[in-house]
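> Below are structures written as structure tokens.
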Structure P
Amino acid sequence: MFLAHIAEDGREEAVEDHLCAVAERAADFAARFGSEGWAYNMGVLHDIGKYTDAFQRRIKENGPRVDHSTAGASIMADSGDLGALLAYAIAGHHAGLPDGCPTGENIQRETQDSTLTKRLERFRAENSSGATWLNRASFKRLGLRGSPGTPTPLVGAQKSGGYGAGFWVRMMFSCLVDADFLATEEFMQGHERKSLPSASAAELRDTLEDRLSMFYPPRTPLNELRCRILDDCRAAATGQPGFYALTVPTGGGKTLGSLRFALNQAALSGHLGAKVIYAVPYTSIIEQNADVIRGMIGREQVLEHHSGFDFDSVDEKPEGQEHVVAHNRERPTGLGDALRLAAENWDAPVVVTTNVQLFESLHSNRTSKCRKLHNLAKSVIVLDEAQMLPVEYLKPCLAALEELVAHYGCTVVFCTATQPALDGIIEDLPRPVEISQAGLDSFEKLRRVTYCLEGELDDARLAERLRNEKQVLCILDNRKQTRVVFESLDDDGTYHLSTLMHPEHRRTVISEIRQRLKEGLPCRVISTSLVEAGVDLDFPVVYRAMSGLDSIVQAAGRCNRNDGRSSSESLVHIFEPDDSYRRPREVSQRAAVGRSVLRSVGYADGGGGLIEIDLGSPEIMREYFARLYDIRRDGMDKGGAYKKLANDRGGWGSYPFKSVAEEFKLIESADCSVIVPSEAIEEEIELLREGVAGRNAMRRLRQYSVNVYRANLPSLAGSVEQVAEDAFLLVNADRYSSACGLDLTDRHGEGLMW
């Protein structure tokens with residue numbers, strides 16, 4: 001018997017049985033988008049290379065490693081154009097989707113040898129035909145599905161390929177690798193994984209509708225408006241899958257409205273596996289949204305998936321079961337464990353995640369990131385704070401969304417108070433259908449602030465202004481300036497917030513700020529833009545350094561948030577900051593566009609007192625984004641992901657999947673992290689030192705870590721100890737303060753804080 005796996009308890013699995021299990025699962029996944037025949041054949045072929053004496057020596061006698069993936073890829077590639085595409089998925093089902101052809105004269109030999117073309121050439125030179133595998137009696141009992149036909153997503157696709165064909169490969173890759181993981185896991189553990197006690201979209205819709213009934217009939221004018229928006233969301237959900245926009249100002253109930261639309265539409269899809277995916281820019285927003293959604297439909301229905309979520313915090317394990325391990329993975333013992341497993345492939349009714357997780361997965365080549373993608377089919381994807389999609393990646397992001405809508409039965413909702421103007425960025429991208437006319441009409445009714453142009457304020461004048469306010473929030477775009485202004489005030493009730501404070505520190509400070517605001521105590525907060533979206537704070541006065549109008553409007557959402565004052569009493573002061581500080585190029589460019597829009601409606605740069613119009617109105621926002629995107633038109637495909645995947649390539653064999661994935665980084669992340677010691681993570685630090693820190697330990701460490709660039713490390717010389725490749729432990733307590741966080745000032749030269 002040719003073996004595919006041997007479990008720790010000695011049980012053996014035949015190759016035939018494994019191929020059959022994977023093929024059937026993959027076909028079931030791909031049936032959501034009309035590709036089940038091809039997926040079945042991928043599953044049958046993916047491990048056909050295990051029908052060799054070399055692999056049997058590997059598995060039975062711990063012999064040398066064997067390439068068992070290229071055999072099936074070679075056979076699939078010989079079956080025509082579509083087979084040539086799926087050869088990528090079979091060849092990469094362990095190591096990730098490869099690049100197609102070697103490119104460039106100076107390409108490294110190792111990189112060149114790993115391309116699909118070179119792997120196939122090498123395999124074919126060593127193996128004259130596929131008969132060795134295809135003629136195995138056990139394989140012939142499985143068989144291939146002849147002529148599976150053109151898969152639904154590629155109907156009408158040009159022979160030369162393009163973005164859509166490459167996207168289909170990634171979706172099929174997702175079906176294969178998730179089926180392979182699940183089938184292997186089930187055999188090795190001897191049982192199916194413990195799934196979440198999930199309800200269908202229809203059941204969750206009914207639960208939500210029952211909870212929303214508490215708001216009816218509305219008893220105040222504000223609640224009456226919110227109920228009209230909610231009603232619009234339910235009515236619009238009867239429309240066809242496509243692109244939608246929910247444009248509602250702060251206080252209009254976007255989260256509940258979008259959830260009502262999403263669950264109603266998902267239920268109408270008729271697909272039992274239909275999901276709702278919330279993608280948001282910041283983890284602080286994720287936590288708030290997830291809490292709201294859990295409160296409406298139940299905590300076991302919501303998967304919160306981001307780097308800061310601690311699955312162990314969901315429930316307590318039985319005593320003595322804290323670290324039960326079976327076959328190198330934790331055995332599910334509670335809801336937290338079930339959620340952890342669901343995060344691997346998004347097998348949950350509602351997923352709340354980050355833009356980074358969603359869009360980097362959609363352009364990834366890695367098995368771990370791509371497993372989840374097939375579960376996007378038939379889903380409703382809500383992009384909360386949609387205006388925060390990075391401009392430099394808009395083309396590939398929108399192209400991926402267009403594919404999901406056009407060929408995979410998805411609906412996409414752009415949900416925000418500051419709706420971006422996305423027309424024309426991608427050819428034939430339709431303008432989103434507005435979900436709520438009541439939401440569009442509510443901006444003036446829900447106007448809670450008055451904007452005021454102040455002209456230039458240097459640090460001294462700004463500090464004096466802030467000192468004269470009892471409760472005030474000031475938002476700046478430069479970390480060094482944020483600290484300088486804070487230290488110039490430095491009195492009781494003054495707080496500093498920036499990303500130089502680790503997440504747990506920021507949460508503690510924000511909690512204290514909320515309490516002081518609630519009690520009416522003096523509270524002056526000097527912060528970077530991290531508080532602009534998703535942080536639930538309510539100040540009577542806000543100062544915002546000149547920036548993009550979207551940022552200014554988001555900052556205004558922290559002023560009179562709970563509608564406890566009149567709009568005339570709630571001032572948002574827009575000022576030109578001290579020009580001695582360097583601001584990121586993106587911020588400066590958005591500020592320039594914001595100034596141009598203000599000038600176009602009659603407000604001069606030098607300050608003109610109160611602004612009579614609402615800067616957050618849909619008309620002003622559309623004009624702002626239209627101007628911003630117009631000047632950035634040639635800079636929306638950073639790294640060339642869209643161009644490389646969409647170009648006519650003269651055939652199917654040259655997709656640069658691996659290269660695109662390596663370059664596609666939605667947010668330029670810092671190179672390394674500095675862990676700030678705390679009693680709460682002493683055990684995790686020791687595990688990291690010993691090189692055995694698992695995923696849960698790393699998640700907890702991230703809550704006490706500050707991300708920095710490697711270029712910042714010289715300023716910390718003698719103050720940090722390297723404990724992992726990209727992790728450093730702070731050993732000099734003087735370099736971290738309870739007020740401002742990590743001090744990156746170069747003690748021997750120029751400061752590096754900006």
Structure Q
Amino acid sequence: MDELGRDYITAARQLTTNGCYSKAFDFYMMAFEKSAEMKSIHEAEFRVVMTRLNEVLTSANKMEDIFINFTRALLSFPNNIYILNDMGKFLFTCGFYEKAWDYFEDAIKLDSTYVNAEKNFNSLKNLLVERWHFRMLNDKIRNEAYHTAIHDTVIPNMDSVIDVGTGTGLLSLYVSECSPRMITACDGSKVMSELANLSTQAHGLDQCVVINKMSTEMLAEEIGGKHSLLVTEMFDAGLFGEHILQSVLHAWDNILTDDGRVIPGKAEFFVIGAKCDFLHRRYQLCSSIKELLQIPNLNVHVLPFDETYDSEDVHLYGDDIKYMTEPQSLLKVDFNNYQGILNLIENDHYEVEAVALESGEINTVIGYFNLYLTDKVTITSDPRSEQRANAWQQAIFFDKLPIQVQENEIIPMHFSLNEGKLTMYKDDPIMRISPEVVRFLNDTEFINTISGCIGIACVYLGQTAEMSQISILDLCPFPLFGLHLLKRGAKSLTCCARTDVDLTFFKKVFKANSVALSNITILIGEDWSQDVFKDEKYHAIFLDIFEVCGDIDLRLKEMGQHLKQHHLLQGGLFLPDNVKIMGQIVKSNWLDINNRLFDENVSNYKISRYLNSYKVSQNFCIDFSHLEYTPLSEPFLLGTSEDPLGIDVLEAPITKEGHSSAILCWYVIELMKDQNEISTNRKHCFIDGIVFMTNPKTRLIAGRTAQILRCIDADGAFKFSMHAEAT
């Protein structure tokens with residue numbers, strides 16, 4: 001049997017060499033059936049062949065064959081964490097989320113230190129339940145206002161209530177306290193509908209029917225006739241972004257009785273002109289960088305996604321924001337007035353005239369709203385109010401060009417409702433580039449650090465070749481290092497532009513700096529591989545391995561190792577020279593309420609048992625400079641980007657007693673050996689922070705240490721978890 005198994009392995013390897021992955025896969029499977037010993041010896045090479053086979057099948061859109069391959073592989077390797085994780089990723093990609101959940105969970109149960117499976121599991125949870133559900137449900141101000149309004153409105157034993165966009169069903173629970181005749185709750189998300197059903201049934205709401213459907217797809221006949229009261233909380237930072245206007249119109253046409261009512265009864269949206277350099281740098285290229293790039297008159301903004309505005313927790317900015325005008329009411333809506341809602345949607349222009357409170361600059365426009373639940377109960381998202389509801393962020397209209405204003409000057413602002421979403425008019429020509437490029441270039445500290453090492457780099461490179469012979473590979477979001485060296489006479493530059501708009505921008509900057517495009521090779525997109533460099537050798541390589549969200553781009557990290565080994569000339573310069581990973585243990589209410597539900601915030605209804613199964617172990621895109629937290633330790637070294645794979649235990653001295661929320665994680669970058677380091681834990685950094693959530697029940701004692709478990713996968717993916725020292 002063993003000899004036949006070895007023959008099968010030999011045949012499988014030969015077929016693999018010839019690119020016949022499907023037949024090779026079959027021979028591996030036959031070998032494993034003949035000899036169990038073969039499985040442990042050849043498992044790794046088998047997985048490589050299966051990966052290549054599945055790539056071929058994916059390009060041919062043969063998804064069913066891939067599923068069959070995974071199923072066969074798991075029959076031989078039922079407890080293989082890598083195959084379980086890959087099966088989960090495949091199912092995730094195909095939209096089979098419940099099945100993917102099972103495979104990720106199984107992989108983590110078998111090995112809790114497996115980083116890749118945990119990251120995939122987190123991604124799945126984030127997709128199924130967006131984080132705003134947690135902060136919304138934890139908002140006691142919002143919850144208590146709705147509770148009061150519902151109790152003031154519902155007529156016991158008479159009202160039939162429909163809860164549109166029910167989420168976990170909290171508003172239906174509040175309605176049930178008033179003994180209505182019936183409750184119908186609906187939500188377009190399958191997961192949220194299931195959570196609402198679990199929650200309402202657990203609390204004995206037999207009269208509540210939960211329907212997994214958008215309200216706009218429902219008719220009265222499906223829900224036992226027209227209802228007399230609609231309760232909803234379908235609002236985003238820009239008030240109308242969740243299509244509330246269309247939903248209420250449809251309800252009046254199809255679901256509500258003629259004398260029905262809506263909670264909230266009315267809403268009003270306000271805009272404020274402000275000066276906030278932090279927000280300005282998020283969305284537009286700042287003037288100092290445009291001067292550096294010699295494009296001072298070019299308006300360069302981020303390439304927008306599907307939204308016409310962004311959302312931020314403006315109240316966290318403190319002194320970083322100055323309100324330059326009083327708030328102006330842009331529009332009002334009465335949800336109980338059908339014709340008024342229709343007029344609002346059909347009106348294509350809204351204008352306000354704001355008055356400058358003082359002389360200065362306005363470089364952003366911020367929007368917030370009031371919800372008038374009843375005549376007596378109001379909720380506001382006004383960032384200046386101590387009584388605001390924190391369930392919602394504020395809307396940031398990011399295309400507002402900076403203008404200088406004088407005190408008492410009138411500033412007109414023009415908006416439209418674009419498909420039900422507020423949009424601010426843009427009158428001036430704007431050039432678009434990807435957010436990564438804007439963030440990178442607007443990080444003036446990092447840009448100055450790059451500029452500051454150019455002289456030393458030239459001296460170093462001058463020892464290897466004449467400047468006219470120097471070739472540069474700069475794979476940063478914008479090749480500033482390469483541009484500097486070209487201007488000093490370097491021979492050539494190879495760089496990458498992620499999008500076509502970035503390519504256009506690069507060329508415009510090169511032209512403005514009198515750099516010949518004939519000396520530049522620009523790679524387009526992110527799909528290029530190591531093969532694109534062929535036999536090229538470079539005197540200097542600058543590689544940015546960071547994602548804006550705060551994670552390390554594993555593809556680029558692997559690319560960097562290959563480039564350093566095969567494409568850097570002997571004695572050449574590789575930047576950055578060193579990257580340290582730093583950490584700090586903190587307590588943060590903001591992190592807590594955005595990641596898990598506390599039942600005391602939802603009138604002690606037991607909802608957390610259902611929702612908290614979707615909490616995640618890691619969060620990205622965290623702005624540490626505006627994060628509210630209390631340090632429980634000093635910053636400490638977690639490792640470097642070059643640490644070997646495996647598991648290690650680190651000791652973190654505790655400086656303050658308390659229950660921890662998370663380990664903050666950031667980087668310290670040393671561009672060139674023995675030169676100044678620069679931390680990413682600072683304001684305006686182009687790299688956000690990441691956090692690893694900790695067990696909230698663990699109490700830390702000052703003067704003792706916490707054990708930090710560092711786990712690194714073979715591909716370089718890492719995670720950190722914490723265990724307090726035994727008392």
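> Looking at structures P, Q, which one was FRET efficiency 1/(1 + (r/R0)^6) of positions 144 and 352 (r between Cβ atoms, R0 = 30 Å, to 0.05) calculated from, given that it came out as 0.15? Mind dumping the intermediate values first?
Working: P: 0.15; Q: 0.45.
This value belongs to structure P.
> Quick check on the output: 3.7 is distance in nm of label points 7 Å out along Cα→Cβ at positions 168 and 432, derived from one of P, Q. Which one produced it? Present the calculation step by step, with values, prior to reporting the outcome.
Working: P: 2.8; Q: 3.7.
Label of the source structure: Q.
> Which structure, out of P, Q, was helix-only ellipticity at 222 nm (-39500 (n - 2.57) for each DSSP H run of 4 or more, over all residues; to 500) derived from, given a value of -12500?
Values: P: -12500; Q: -10500.
This value belongs to structure P.
> Given structures P, Q, which gives the highest value for relative contact order in percent (Cα under 8 Å, 6 or more apart)? Show your work: numbers first, answer last.
Working: P: 14; Q: 10.
For this comparison of relative contact order in percent (Cα under 8 Å, 6 or more apart), the top structure is P.
> Have a look at P, Q and say which one yields 85, 60, 59 for Cα extents along the principal axes in Å, as calculated. Spell out each step's value before the answer.
Values: P: 85, 60, 59; Q: 81, 77, 58.
For Cα extents along the principal axes in Å, the value 85, 60, 59 is produced by structure P.
FYI, it's all coordinate maths here, none of it is from the lab. Note that this is a predicted model, so its numbers are computed, not measured. Cβ atoms are built from the backbone, for glycine too; each structure is taken alone.
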